[in-house]
Structure 1
Amino acid sequence: MIRKLKNTAHAWQSNLASFFYGSPAKKIFTIGVTGTDGKTTTASLIFHILKTSGKKAAMITSVGAQIRDEVFDTGFHTTTPSSFSIQRYVKKAIDRGCEFLVLEVTSHALDQNRVHGMDFKIGVITNVSHEHLDYHGSYENYLKAKSKLLRRAQIPILNEDDESFRSLESILSDRNILTYSQNDKNSFKLPKLTRFNISNFLAAIAVAKVIGIDKKVIEKAITTFKMPEGRQEVVYDKQFRVIIDFAHTPNAFGNLLPEVKKATRGRLIHVFGAAGQRDKSKRPFMGEISAEYADVIILTAEDPRSEKIEDINAQIKLGIKNFKGELLEFNHRQEAINTAVRIAQKGDVVIATGKGHEKSMNLGRGEVPWSDHEAVKQAVKLVNSE
């Protein structure tokens, strides 16, 4: 009951924000991207395809906002900002002559009506897997929240390969839907990608085809696209390699780690944790998947908030059974990354997951500055000076 009242208040606030900025969302072709994982990559590629085709476009994702060639450091620690922030950036996009807006949308934003009043021409979903069940209560409720974008969009686009497809198809039984699948790549030449990112690329291609962008332009955009910050980002590559990735769900681990393992000549050293006061049920699954592919696991802080890091790690370790590798724990993430870099040998790969592009961490007393990128730099400098 309390949540419904809050969500009603959010809807009123969204309407107020839209009115305050002159209803800008009605003046732009808006493409909404939702899903458990892959939203930022998909949204960024759609934006890149639009720009490559010569269209004037804007984008709002968890990494930040970009209006044509101008990049804004939003400082968001959430994927979808407040309704006033959204409308302000949409107004800026309109003022700069943009025709298209690509907006990354979370289940929280949909449930809380933060995107109420947005006129979505296209809604695309990447996947729906185990995440945010602490908030939604069940997978079914989580799926229904995600489906709100698809029901509101004029053209809903679904991932036929995802486990959520049949359920979403049923929810949208009264709508004409479009789909994409790895079984039908439409002869597009894709770069060497993990299976997961192939789906993200196909989602972006499906959107581009609906808009009517020429195939040659799409292929050119694919070849010139650079992954967003903190997505499979190689930040050090000499005797050993260090990768930063935002992966923080069992699904993301299951797609990312086996592919990284295949490309690793030495050991795979995995640094990760789990967010506090968030979906606790996913933690053992994350530990299980990491143990299947990593040779060294280093558990550490990842926005523990008011929870004890030791308690979070204990739940992760419930899934780490019969692990033949080395398991280490450090409360301080910098110490964990320092250790990973220190023990890395020629041919090894260190992968730090969970923080990606983020510039802050919540240790229980609010947000404090943090960057995995800076942490790796510091670790390499420290090891080189020893």
Structure 2
Amino acid sequence: MSLDELYAKLLVKTPAKMALVVMDGLGDIATKANNYLTPLEAANTPNLDKLTQDAAQGRMIPVAPGITPGSGPGHLALFGYDPIEFQVGRGVIEALGLGLELKAGDVAARANFCTMNDKGIVTDRRAGRIETEVCEELCALLSKKIKKIGDTQVIIKAGKGHRFVVIFRGKGLEGPLTDADPNREGAKIPTVQPVDPSSAGQKKAAKLIGEFYKEALPLISKRKPANGFLLRGIAHQPQIPTFEERYQLKPACLAVYPMYKGLAQLVGMTKVEGPQTIAEQFERYLAEYNNYDFFFIHYKYTDMYGEDGNFEAKKKAIEEFDAALPILLKKRPDVLAITGDHSTPCAVKGHSWHPQPVLLTSEISGSDKLDRFTETGANLGSLGIFEAKYLMRLMQANARMFDKFGA
């Protein structure tokens, strides 16, 4: 019997309400430059601090020791899916999040407009974080000029800011492919290659994307700062069991960015559209409280400012989240977890492998008698250090959803 089969055998349906609140990239590291404080430790967080009186804390390894996760693996682990077993291309997630329907044979890519110099070197991977309106204009231009390449339809849709999605719809296409993204400034865009060189479908898709670049780049070459683009997470949609099948919970997603809506949709969560700020998301949670058993609520800005290396802005984002938290607590769920999908240390300016802090509170979570929710406090918490894929099981246990194992 596998561990998942054991959990399924022990499962007991209860009326408990649960909420998983993800402050994206929350975790950070203490450095001398910031007086050995993390943004979470430096922030004024009276509402989070009050929650710790009746909570357990710990740290979570997002994938495995030393492995830095993307947002996809980080969130799939939080949803209780082994991110190594269930590998999903970022393009698939982004496409779903934008409301696009993927068909059999579709290959989707997550795209960023970027800035390149006259030698083809990427000088800014995010094109100065152009406004969504500029992205929409550029995507409309590309869509008008490139509708098909050979026998393959090309579908382009703008996301938020500098992000967009490209779907290639044709016969005999397959992913995954390597990224057309150097993942750093100061290098040229690499040519896409098949992950499996023996796959005819991957070879065809790689060749197709090469042709797409040849046609698309000249169309925007005079645009500044967005005169280039990067493609990554190039893949087709995999089969994955739904969240409701796995946990016997009716789930809803309250997220702003398409990436996270797509991740939620991938596992069968209902996307609740409309709210834009964290306060609005919490207000909508109150309105939807009786309609769902489980709520996934996503907050982006802790990750965004961590990637910018902006300690003060990340600290402020945490404080803005904390100020909105009392709205959620007007209808406090039976089980509440607050954490990140990974760490995004300001010193790293990107995702990292460092375990992210987690706070878990319920009627039976117990208290770790900690004054604050911080990385330092989480190191002392009763949850210890564990793999993120077990968080959902701990939430279920706190909801009394498991029968006793054995005599």
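Since every read-out is calculated from the coordinates, none of them should be taken as a lab result. Keep in mind that this is a model prediction, so the values were computed, not measured. Cβ atoms are built from the backbone, for glycine too; each structure is taken alone.
Structural remarks
- Which of 1, 2 leads on mean projected area of the Cα convex hull in nm², largest value: 2
- Relative contact order in percent (Cα under 8 Å, 6 or more apart) - highest-scoring structure of 1, 2: 2
- Test item: mean count of other Cβ atoms within 10 Å over residues 29-36 calculated as 26.0, pick one of 1, 2: 1
- P(r) over Cα pairs in 10 Å bins from 0, in percent, for residues 221-364 alone from the coordinates reads 12, 45, 34, 8, 1; which among 1, 2: 1
- helix-only ellipticity at 222 nm (-39500 (n - 2.57) for each DSSP H run of 4 or more, over all residues; to 500) derived as -9500 - corresponding label from 1, 2: 2
- Calculating FRET efficiency 1/(1 + (r/R0)^6) of positions 69 and 293 (r between Cβ atoms, R0 = 41 Å, to 0.05) for structures 1, 2 picks out 2 as the one with the greatest value.
- Origin of the value 0.80, where FRET efficiency 1/(1 + (r/R0)^6) of positions 53 and 117 (r between Cβ atoms, R0 = 35 Å, to 0.05) was derived from one of 1, 2: 1
- In this comparison of 1, 2, the computed figure 14.2 for mean count of other Cβ atoms within 10 Å over residues 285-292 is attributed to 2.
- Label whose coordinates, when mean count of other Cβ atoms within 10 Å over residues 37-44 is calculated, return 21.0 (choices 1, 2): 2
- Structures 1, 2, by distance in nm of label points 7 Å out along Cα→Cβ at positions 189 and 205: label with the highest value: 2
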